[in-house]
Structure I
């Protein structure tokens, strides 16, 4: 399958959110990546449900929601009702990961699991066949614009090996510090989905930046 680009709305201009959503709609991007932060699991607060509702109303592509919150189980049904297509929870925030994954799928969404930079791929050994997407954090979660962590390439390869060994069909997503400089190396290591925030939204020509990133990822 072709490699996917998911602009991170956390880096968009919140004063012109509809404009930026329309830009993504009309670009070669594949998904909207939306970070929900609670100020507890990560030291930052992003937008909540009313903003997601507004985004869903205008977005015409897959909505990929990344929950950086404690006790995500409380909100699974709500995020389904708000139009989320993929719901990703953090391994570190789930006491009963398998149960959480089943709850997400029961609501008709694809189930994702995110791993912080310090968390080993090995923790997914027993659940990988139940996971539709693994989001590898290539920066510490909580803030945009951080530098890419070089160990990410090894983690992607390890995860790719696990998926192959278990016969799973899990997608590998990279979130944090993705640019045109590392996109190809990430894809070569096994990545399927590249989340790009600051690199896209701080560029002068955002549709072109997305187009170029897509071309590099699929070259």
Structure II
């Protein structure tokens, strides 16, 4: 079936987004780039903001939360080095956009959302879009998803003031966790890797995310 004119329009906008905002800023992982080309970001934001869907900045999605800018979604996804057989935990489902990008990289995605309305909306949206293997539940992200641990990768789309060690403990050996760390106005994007039972930390970027809630 040939794409409709509107589908072709959004596909072109995604290509431009990837070329101008993501590849141009150094993202090289072709699987991540393909995921950003495929996932329709305009389906994850409020209708009144659809004209801004492919701009490189965050947008409000309700409950005081945001959908992250495309570059940050791509950057965080690339840093995890996700393989098709990896199991990934996301804390902060939000709109489900980052979740969908992860699901393009591996079918084993588990996502926890604090706000019940966002959790319900995102679970329905992801299912309707064909991401049937993704698991979403409402809950306290600090607790992670212990019954499904260990995870090869953990990604936080909200910022705790300090590293949640209960989440780090759910990493598999060799696994990575990426998270914004700190208080509003003073946050760093941190990458943690588990090697031989120890955790190693690396600071990547200055960022601005919503706070992580208990």
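What follows draws every value from the coordinates through simple rules; no lab data is involved. As the structure is a prediction and not an experimental result, all values here were calculated from the model. Cβ atoms are built from the backbone, for glycine too; each structure is taken alone.
Here are a few things to note about the model shown:
- Given 2.5 for distance in nm of label points 7 Å out along Cα→Cβ at positions 92 and 124, calculated: source structure among I, II: II
- Distance in nm of label points 7 Å out along Cα→Cβ at positions 4 and 148 - structure with the largest value, from I, II: II
- The greatest value of relative contact order in percent (Cα under 8 Å, 6 or more apart) among structures I, II is that of I.
- Winner on mean count of other Cβ atoms within 10 Å over residues 12-19 once structures I, II are ranked, highest first: II
- Origin of the derived value 1.4 (distance in nm of label points 7 Å out along Cα→Cβ at positions 44 and 180; candidates I, II): II
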